[in-house]
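Given below, in the form of structure tokens, are the structures.
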Structure 1
Amino acid sequence: MSTGMVPSPVVRDVLCRTALGESRLPGYDYCLNPYVGCGHACIYCYARSYSLRRGRTERWGSYVDVKRNVAEVLANEVRKNLRRGVVGISTLTDAYQPIEATRCLSRRCLRLLLENGFRVAIQTKSDLVLRDIELLVKHSYDVSVGVTITTLDKELAGQIEPGAPNPDRRVEVLSRAISAGLETWIFVGPILPYLTDNNLKEILDVAKSLNVGEVLFDRLNIRPGVWSSVSEFLRANYPELLQKYADIFFGKAQFYQSLKERLEAEASARGLKYSFCF
């Protein structure tokens with residue numbers, strides 16, 4: 001169930017030469033992305049910049065490339081005595097976006113990794129991940145499940161993440177994962193100034209009530225393609241914010257520094273473990 005109306009992406013099958021990539025993200029040794037592009041069509045997604053480098057100029061969210069041989073390639077990599085480590089799943093796409101319901105590539109790769117001694121950290125906006133909860137529970141010591149929640153406001157979520165499941169469904173993922181004994185975390189990001197920063201306390205309250213393992217915060221990163229998408233969205237929906245965003249991201253406004261101090265106080269007051277990606 002998505003939050004808003006968004007056309008179904010154009011899907012094409014492609015072949016990949018590698019499955020696991022080296023990760024530069026802290027805590028991850030490898031990354032795995034069974035798809036290129038994402039049907040969630042989030043206006044702020046930084047992954048569009050990587051697609052632009054590869055010549056994909058279509059609107060983000062309008063296409064999904066399915067790496068149809070990714071599980072077979074991964075199996076070959078695993079057999080070559082690849083050093084075991086932590087695999088971040090969904091670093092440049094959402095591995096549980098709608099196409100996964102029929103293609104099941106993420107599930108196949110997940111099973112391969114867990115049955116061959118790897119640890120996995122899944123990040124998603126989708127309750128489709130609950131389809132695989134039995135597999136995750138079976139390997140619970142090697143699994144963490146992170147859910148991205150930028151806002152609890154369904155209307156706003158429908159604007160900025162039109163193809164993604166609504167916030168209530170994401171909270172349900174956390175609730176069921178925690179009940180099943182899985183390690184969990186909430187990724188609160190990117191925080192959009194004057195839009196999603198207004199209900200961060202409510203997200204922290206959810207984290208507290210569910211006993212989520214950790215909360216991670218991130219700012220909006222203006223990578224190639226991101227500013228054009230965000231500014232287009234603001235111009236159409238919140239024109240009064242356009243200059244404020246320009247001041248924050250291209251001027252000297254200290255929005256995120258003051259927000260960081262506020263979030264530290266709010267998270268500490270609730271006894272939450274937290275960290276910042278900025």
Structure 2
Amino acid sequence: MRLPHERFDYSPITTRRPWTLPKGARIAVWTIVNVEEWDVEKPMARQYLTAPQGAVTIPDVPNWAWHEYGMRVGFWRLLEALRKRKIRATTSVNAHVVESYRPVAEAMLDAGWEFMGHGVVQGAMHLLPDQRAAIRTALEMLGKFTGRKSRGWLGPGLTETWETLDLLAEEGIEYVSDWVNDDQPYEIRTAAGTLVSVPYTLELNDIPMMVIQHHASSEWFTRAKDQFDRLYAEGTRTPRVMAMAVHPYISGVPHRIKYFEAVYDYIAKKKGVWMTTGEEIYEWYRSQR
């Protein structure tokens with residue numbers, strides 16, 4: 001069995017060097033809104049409705065339209081819910097969205113969201129003919145649109161090859177969130193210096209929860225509350241990071257949005273909570289190294 005020790009050391013959370021959060025907060029909570037563009041001329045990134053008789057169809061009308069609903073309708077529900085509560089999110093965004101879905105990109109920019117690299121269009125990193133070119137193109141497109149360099153990266157589908165981390169560091173990325181193996185940030189070694197892993201999530205992620213595990217819509221609030229309560233309690237000893245990852249075509253639908261909103265209303269009643277972004281978590285962590 002191979003462990004990636006060339007990238008990072010095994011570190012029990014019970015014995016590692018302590019860290020703090022701003023104003024003595026117990027927990028940092030960040031929201032990642034995954035905003036994607038699916039190429040209608042290729043097989044879909046994922047299927048909600050399987051094809052009749054198992055045959056892949058192009059165009060895959062129902063599954064492409066499922067995603068498109070998120071851009072036309074679902075995104076705007078999520079945006080309004082966050083804006084109403086004055087929560088600044090991080091968008092993990094396919095860079096071509098700034099051209100194909102310009103109003104969505106402009107709304108996120110106007111809301112002050114952090115733009116995190118997430119490829120050019122939705123597709124696995126290990127299937128790209130030239131990873132470096134794709135990373136560079138994505139970062140250049142986002143930088144041109146936002147006027148600043150994106151510092152974070154989330155691989156489409158959390159995919160990487162053995163070389164991806166080196167390429168990301170060489171192209172100027174400072175933190176990544178593909179490695180969902182901790183409740184605190186940690187350092188990752190690359191051929192071009194050190195990256196920081198900022199905790200992301202599979203447990204509070206609407207794709208596994210709703211599309212794969214087929215939970216009722218209310219499970220989002222139940223699980224988020226339980227997760228928050230435990231991390232908040234543990235944060236009295238050493239602070240924790242809680243990520244919530246959503247997609248407009250899943251969490252932005254009418255029967256789920258109220259549970260998305262309810263999580264923030266519950267958290268708002270607690271003291272010692274830092275509502276933040278991936279970039280701010282990264283900066284705070286680095287300031288203590």
Across 1, 2, mean count of other Cβ atoms within 10 Å over residues 45-52 reaches its greatest value in structure 1
When distance in nm of label points 7 Å out along Cα→Cβ at positions 69 and 141 is calculated for structures 1, 2, the one with the largest value is 1
Working back from 52, 44, 43 (Cα extents along the principal axes in Å, computed), options 1, 2, answer is structure 2
Matching 17.4 (mean count of other Cβ atoms within 10 Å over residues 37-44, computed) against labels 1, 2 points to structure 2
Comparing mean count of other Cβ atoms within 10 Å over residues 237-244 across structures 1, 2, the largest value goes to 2
Ranked by mean count of other Cβ atoms within 10 Å over residues 93-100, the structure on top of 1, 2 with the greatest value is 1
For relative contact order in percent (Cα under 8 Å, 6 or more apart), structure among 1, 2 ranking highest is 2
Matching 2.3 (distance in nm of label points 7 Å out along Cα→Cβ at positions 173 and 205, computed) against labels 1, 2 points to structure 1
For distance in nm of label points 7 Å out along Cα→Cβ at positions 85 and 269, structure among 1, 2 ranking highest is 1
With semi-axes √(5λ) of the Cα gyration tensor in Å, for residues 165-212 alone computed for every candidate in 1, 2, 25, 12, 7 is reproduced by structure 2
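Quick note: the coordinates plus some simple rules give every number you see, no bench work behind them. This is a predicted model, so every value here is computed, not measured. Cβ atoms are built from the backbone, for glycine too; each structure is taken alone.
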